[in-house]
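Asks: Each structure below is given as structure tokens.
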Structure 1
Amino acid sequence: MSAMEVWPDAQVIGLGRVLDEGRGSLPFALVHGEALVTTATWALSAAGVLPVDARTAVEGLADADLPLVLHDSLCPMTPPEFIAACVRRAVADDVVVAGVRPVTDTVKTVRDGWLGQTVDRDVLARVASPVVVPASRVTTDAALLADPALDLALLVQALRRGGPVELLEAPAQASRVSTTDDVRLLEELSRPT
């Protein structure tokens, strides 16, 4: 049975997993009065992506012939419009698409314990959310996608070995949080005007 048979009136553009395992208790911190994981799930739904349990077998998801959208619960305020744009790009170009944020830190090389040259930030990106895997690659990359505690940055590296990955700059609201202080900053950044 396809997703369209279960929700015939819905505009389902993909199946999505909100990743919260392996991230400690932070996915359950509150942003705008809701748990990060809940907010991330709402963003998927608002984008037209049908959320599925993170432990659902990838092979079963492949039967739907829809892209798989992986959304990190630590990027809870990723706008639904951006998620939908990533899905449309993945479908149109039949390519993996990853939302990224620019790197603002100074990054240096290290050789034999010595600090080296500064790396040009323009060639770096910080993986945020989502990562969209087109339907054509869900089955072939099933082993990579099976872990419910996926690290999206490591996943993007692994997916690049199987084909191209397009990086789309995500809005600031899609930033990944790593502390409760980050959550407060994200809350201020995403406060409705």
Structure 2
Amino acid sequence: MKKITCLVLLVAASLSTFAQSSWKSDKAHSQLKFDIQHLGVSTVSGAFSDFDATVTAAKPDFSDATIELTAQATSINTGIDKRDEHLRSADFFDVANIPTITFKSTSLKKVSNGKYKVTGDLTLHGVTKPVTLDLWYRGTIENPMSKKPTAGFRVTGNIKRSDFGVGAKFPAPMLSEQVAIIADGEFVKQ
């Protein structure tokens, strides 16, 4: 009986070690930004202020993580109200008909310690395409305020706006084809 009890405890401990855990973005300490070149001589930066992201993983180094993000295109903010209104129009994001942007990871490949290539399906302006971005897992700590495990991530990369039909009326000399994506976040274990 003693051996069976020990075996059951060992199996239970093993299962809990490999259990999936879910991590949600802390909105107060996360951001989803972009940069695009204007007229080839300046950079316009912006952000989406309304988004949710979740990371699910069983391994403590997040090497088996899956990532999901949903952003509200209406929350675009470049600091210029007139430009933001134009970006919400059918010329760019067409938020009246296509209000959300989503990303769902399909694979994660380790490059080095804490550095990964994350590939997933990005749906932007109603078009879904695979994209590969750089992910930096910055570590996990216990938040001194909430006492909850908190992990930090940074995702960077470039997408081609014409792949998603964004700003099709505006040629590359006016707005660059490449759009830099920069996402930083703290994720709290649920």
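Asks: Consider the structures 1, 2: one of them gives -4000 for helix-only ellipticity at 222 nm (-39500 (n - 2.57) for each DSSP H run of 4 or more, over all residues; to 500) as calculated from the coordinates. Say which. Don't skip to the end; give the middle numbers.
Replies: Details: 1: -8500; 2: -4000.
The correct label is 2.
Asks: Thinking of 1, 2, which structure, once relative contact order in percent (Cα under 8 Å, 6 or more apart) is computed, gives back 23?
Replies: 2
Asks: If mean count of other Cβ atoms within 10 Å over residues 78-85 comes out at 12.0 when worked out from the coordinates, which of 1, 2 was used?
Replies: 2
Asks: The value 17.0, 61 for Rg and Dmax of the Cα atoms in Å was derived from one model only; which of 1, 2 is it?
Replies: The read-out was computed on structure 1.
Every number here is computed from the coordinates shown, using simple stated rules; none is lab data. Bear in mind that the values here come from a model prediction, so they are computed numbers and not experimental data. Cβ atoms are built from the backbone, for glycine too; each structure is taken alone.
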